[in-house]
Structure P
Amino acid sequence: MRPFRFGFNFFDIGSREDFTARCRAAEGSGYDVALVPDHLGSPAPFPTMVAAAEATARLRVGTLVLNASFWNAHLLAREVATADRLTGGRLEVGLGAGHMKWEYDAAGIPWRPFGERARGLERTIEELGALFGGPGYEQQAPLRERYGLAELAPVQRAGFGGHGPPLLVGGTGDGVLDIAARHAGIVGIAGAYQVKGEPPGTFRIGTAAQAAERVAFVRERAGDRFADLELNVLVQLVAVTGDRRAAAAELAAGPVPYLSEEEILDCPFALIGTVEQMAEQLRERRERFGFSYITVHSPFVEAFAPVVELLS
């Protein structure tokens, strides 16, 4: 059974000093990875990751997840290789197919059907692998030779066919999870599901049954690779309480309207209870689903820290 790893993501940067303090506090609590999403209005992923690594001694950094539609593979390869070198090989690359239509509209990027976005994601992964494993741009060879310049390539040789940093692919749909099962070393089982019949971007938290079905799908598609995969779960809410049932009832009546009280209590994308109860929930869910890499949203970092300390 895999040991636990714990990650947290950033929604904002208040100031350089606050950012540094948050990174160091998380590292001191036992968190393993600082993560950055890829959304308009949120911090830019690559400078944020480099700054987080610079502020800490051991914290790994990653994206959860980059929207492949936003990136040209050649330009992304440059960002990844640079960040991997500047962080001393502490980078993890998370990629997804994108799901917020308003961001596409705001950025002037065509909103394509999910299948097209998924195929674009797979092309990006394949192109990155070829770029990381290739000889570099031949046009630069004379300049490199003349001045003894180092070729820009990732430090790590774990993901992308053994040519780049560890690769996480995350999502909920068959298309993305099929790509994850075939290409990634880390599979992210997302906990937010689009509500059918509602505008794009209207989400609900998934149930335990849906999580189990998604893991089974990945297991079937990965075949012999499954035993080597690390499964990541993004926890959508953390509620520290001495009365789990009362908290679940309150959530069902308000912030989590699409799930029943019982579904919330059993939901692997939510943690509710005392520190000890949440730790036991994570142990049980690692046994049931295989989730060993646990990520929480930034508003819950402090509340979840005692659980990290207990399980680290």
Structure Q
Amino acid sequence: MPRTRQTAAFALITVAALSLSACGSGDPATSPAGAGSAAEGKIPTADVVSRVKKNEDAAKLLPGKVRAAGTLSIAAAAGAPPGAFYLEDGKTLAGADIDFADAAAKALGLKLKRQVASFEAILPALGSGKYDLGTGNFGVTDERRRTIDFVTYINDGQGFAVRDDSDLKKVTGLTQLCGLTVGTGAGTTFEATLEENKHLCADGGKKPYEVKTYSDPSAVWISLQQGRSDVVMSTINGLRYGVTQLDGLRFLNEYKRLDVGFAFKKGTPLAPAFQAAVNGLKADGTYDRILKKWGTTGSAIGTSQISPAEVR
């Protein structure tokens, strides 16, 4: 099966599972702030982009060649709500990442030529010039900042989820995972964090945890439900959304917060314009409407920044 079709098929499984399991946990302790319909088994359909007006001041910051062309190529990683995912038709993309990118582009007077790509393939492709920008809930880390420029638009980060029968209560240190199997996404900050710290178990005389990676987010959830993973590490917003929709699972805790941004080739001249566009969306209320639509109001940023230092 071609990669794009395979991604669509897995995403459809995820959407179906979310729809069928809408009676899952509704415990306020595991629900994101301002969850609304996005955390109640319904796919939000509010139009939060069409009213966006062109931000002339932000558009002036674009390179003249880009303004003249009026288009940019964007690579989008499709996974699960609330970030970016396929609707039931298997063709239409929706999610907060999609709305933020479309709104910023509209504010800049640009049209996006969007292609779906795997999460782990997007950042290298930006460096080669294949795409102008990318979205995929890319956390801004010091490691990534060496080769990629970011324009931040939300604050998300790393968290954990388990089955209801798990003895884990809260993960404050990765040594609590020793001896367990941890499922996570391939090519993510979660995989990097887990691999970099695996030695801590052996250093303490404990059995190391095993890291299982999956290219599709729905496969991570399935591994947890079927017992092939004892715990999963993923985005805070994605985990909080998922556990409200899937029976037998619970959000464990936030582990580390990270700013998330549009990704660009290092040294891009596009960053100042997109930063101004995001801050303009905050000023006119569009930003808050997008967060409310997807139930992620607790992840608002104060102002958009270009490649801020990772908070340690």
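Work out the source of -9500 here, i.e. which of P, Q gives that when helix-only ellipticity at 222 nm (-39500 (n - 2.57) for each DSSP H run of 4 or more, over all residues; to 500) is computed.
Here the read-out was taken from Q.
Please compute distance in nm of label points 7 Å out along Cα→Cβ at positions 151 and 191 for structures P, Q and give me the label with the greatest value.
Once distance in nm of label points 7 Å out along Cα→Cβ at positions 151 and 191 is tallied for P, Q, the winner is P.
Identify which of structures P, Q gives the largest calculated value of volume of the Cα convex hull per residue in Å³, for residues 159-254 alone.
Result for volume of the Cα convex hull per residue in Å³, for residues 159-254 alone over P, Q: largest is P.
In terms of relative contact order in percent (Cα under 8 Å, 6 or more apart), which of structures P, Q is highest?
Q
One of P, Q was used to compute mean count of other Cβ atoms within 10 Å over residues 63-70, and the result was 11.5. Which label is that?
The read-out comes from structure Q.
Can you tell which of P, Q yields 1.10 when Cα Rg over 2.2 N^0.38 Å, for residues 119-302 alone is derived from it?
Structure Q accounts for this read-out.
One of P, Q was used to compute log10 I(q)/I(0) by the Debye sum over Cα atoms at q = 0.14, 0.17, 0.19 Å⁻¹, for residues 143-206 alone, and the result was -0.59, -0.71, -0.79. Which label is that?
P
None of the figures in this text is laboratory data; all of them are computed from the coordinates on show. Please read all numbers here as calculations on a predicted model, not as lab measurements. Cβ atoms are built from the backbone, for glycine too; each structure is taken alone.
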